[in-house]
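Okay, got some structures for you below.
Bear in mind these aren't lab numbers, they're just calculated from the coordinates by the rules spelled out. Keep in mind the model is a prediction, meaning the values are calculated, not measured. Cβ atoms are built from the backbone, for glycine too; each structure is taken alone.
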Structure 1
């Protein structure tokens, strides 16, 4: 995991500290920020590093089969169960179970997952007795679970059972200087895989790449690196070679007249951010979930920044 931005380095330090424990971790962050990579790093640095690392994409679990996929089933437990099958939980015994997109887990299965987290006991579908399993659980989401709870889509008790150690992946636009580092590292890796000469980026291109908002985060940067490597191997990339989205100021970043004017005297980003948080809290009468939504943040991010700026409500 590459990055020198202070917020990213702080995340890595927290990851190393928690990796030596068996504490449950909830990783949050926008799509494409590298939540699974962080989970893998947690596993590699843990005492379980030589044991299985099992990934479950909760969004891809069929509702009717989600319980069986997670906890396994006995032959004949339901129509189509022609053989005994172990679930992902049993497969991860001794190692780490990574529950990606946990916010998409069907409600019917959330209660059974909660029971497993509390007791360590796994009940196979169609089997009366429980099996004890030693598994470290890491969950990840790109959704605001607090809002999902309010909407009735996620169990509050499960949230607090998962929310033992929260780690938030910062979006790429909040990692100053990391675009250069990541672009260089990804290009070198991809060039070795493709056996192609890496392209050379002009200063003007690098300026544009560093000012781009990267809505797809590191995943988008990787795709960009791969595309440029294939199309401009061994050549110099100029601004006219970039896709249109890199040469256009996004509408949402502009003011009413299409531009954003920085005051001549400059501004203090910390003071501006603290002021916006206080305004959002005032407008929502101290409701932190609503204030987070107004600011486009997750609730955990808002709480972190409130603590950072010593804001109380």
Structure 2
């Protein structure tokens, strides 16, 4: 690095060429991003949802659990833009604060499952003995439908937001581990990895400094899909009464409250359902676009 820096200082033309190359690389990245419609639309939806999550106290007109019994089951109006629920709580406030819970659970699950799946996938790909044990455990977990396994784990752990995160992380970790292992096995067979092993390089150095960075692209893409799936499963658990406990708002809880009055107060199921659909749609579009964006064999720029 010192030699390169000294050459750049001695040759101003090289510095200008390097600066121009960086400028063109940034321009190319922007062109690829804006030509990737799925990623662009998904990014816009995620950005809007992030604004709602971070500025919930400013957007919500009332507290999430503030009840006015005399105003129960009121239709959308100027006073309550999305109506009220069966306890007289403002539905817009419930949905806005519920986005913090639902999105928070989904993001936490995506992070924890990705980290745990990364560790399992890397060590399973490097050590053949661990591969047989860890992958059979993953196969056993994947044999159960995700929602049924989550319900069973919640029945054992108890209805609590933290337990929802733990249960869903266990459910989705095998999927991440499988993706990481597949990518790591390809990298492990590369010549430079075999050369490092022959030279006696330490295993942890090979795994974390040379194999792990090459698995980040599929890991990040799969993490976005896990994010979306975790939101759906959390809503399903809360809808069934084994997820986020009442009165804490989550989109699943709101839908559960609305099912009893679906013909009398349609807004209690329509609006949280729309919020759930938009969040999952945005994350899936972003994940699809990100997968294409990170694929070096895909040409994103229209000529």
Structure 3
């Protein structure tokens, strides 16, 4: 029997959904669902393409109670900017959770992934950062650096933001963009140690394979969200920092053990304290979060298929008459 499939382009999706508190709540609900143990989420299919300086990830999850489930294909080809092309692209396919039929195809070029990743950072900040954040810092200068600060500002409205990157021209451009979008003071900082010292909330958004944030820079009242390590071999946070923190939290332990900061900490011998809690468990109250304002907390975000299903189903409810319907 034929059925309708909705197809949307990136431009149409940008009109339909943006980064706001509603989306953050949707992503938070997905994390909480992970803590229930009822979500079906297979390991990430991840393929590194060294010769092309690229990678491809495929993620999915079935969340009981959600109308659909998504399969997301996310290529990252990091030489693309030299060709005038974005590093990230991809698409999501949304299936009915009742019939398995395709409901929608989102040709988003990574836009929805960018939004759900930023929202996940905001969820981490909401549950783990100090209640009062005067200054936030971001290490990284790309699209996600901007979105992470915009998302964090929605849940912890800071007064100033600091930006560090290997290319200071890009760091200054990022700072200017954030000053304009958030209406706050923004500054490009040459030294990442200075950025960390001046901040209560720091987000790392790089594809680094050696640490960009050192353990000796940790200070009371600091929260760090590391979201760049999503492939074996990547490492943004010095392993000793995980052990030194009062609380280290994973989005998904099994992923962080192979793709995230936990992998490097285990391999180096720095992590010896057993299985860390997951963010969903903190949200659900099954694990303790920040206990004191002076605690040092770290959250390791590798990206989950549950987030993709959450944003895809959310978008479908907001579409109205947008997109193109085809009969399949």
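Can you spot which of 1, 2, 3 the value -24000 was calculated from, given it is helix-only ellipticity at 222 nm (-39500 (n - 2.57) for each DSSP H run of 4 or more, over all residues; to 500)? Before the final figure, lay out the partial values.
Working: 1: -12500; 2: -24000; 3: -10500.
Computing helix-only ellipticity at 222 nm (-39500 (n - 2.57) for each DSSP H run of 4 or more, over all residues; to 500) on every structure in 1, 2, 3 gives -24000 only for 2.
Here semi-axes √(5λ) of the Cα gyration tensor in Å has been calculated and equals 31, 22, 19, so which of 1, 2, 3 was it run on?
Working: 1: 39, 27, 18; 2: 44, 28, 15; 3: 31, 22, 19.
Going through each structure in turn, the value belongs to 3.
With mean projected area of the Cα convex hull in nm², for residues 135-294 alone computed per structure, which member of 1, 2, 3 shows the largest figure? Working shown, then result.
Details: 1: 14.2; 2: 11.7; 3: 8.8.
Biggest value here belongs to 1.
Thinking only about distance in nm of label points 7 Å out along Cα→Cβ at positions 63 and 247, which of 1, 2, 3 has the largest value?
Details: 1: 4.7; 2: 0.8; 3: 2.1.
Top value of distance in nm of label points 7 Å out along Cα→Cβ at positions 63 and 247 goes to structure 1.
1, 2, 3: which one has distance in nm of label points 7 Å out along Cα→Cβ at positions 39 and 207, as calculated, at 4.1?
1
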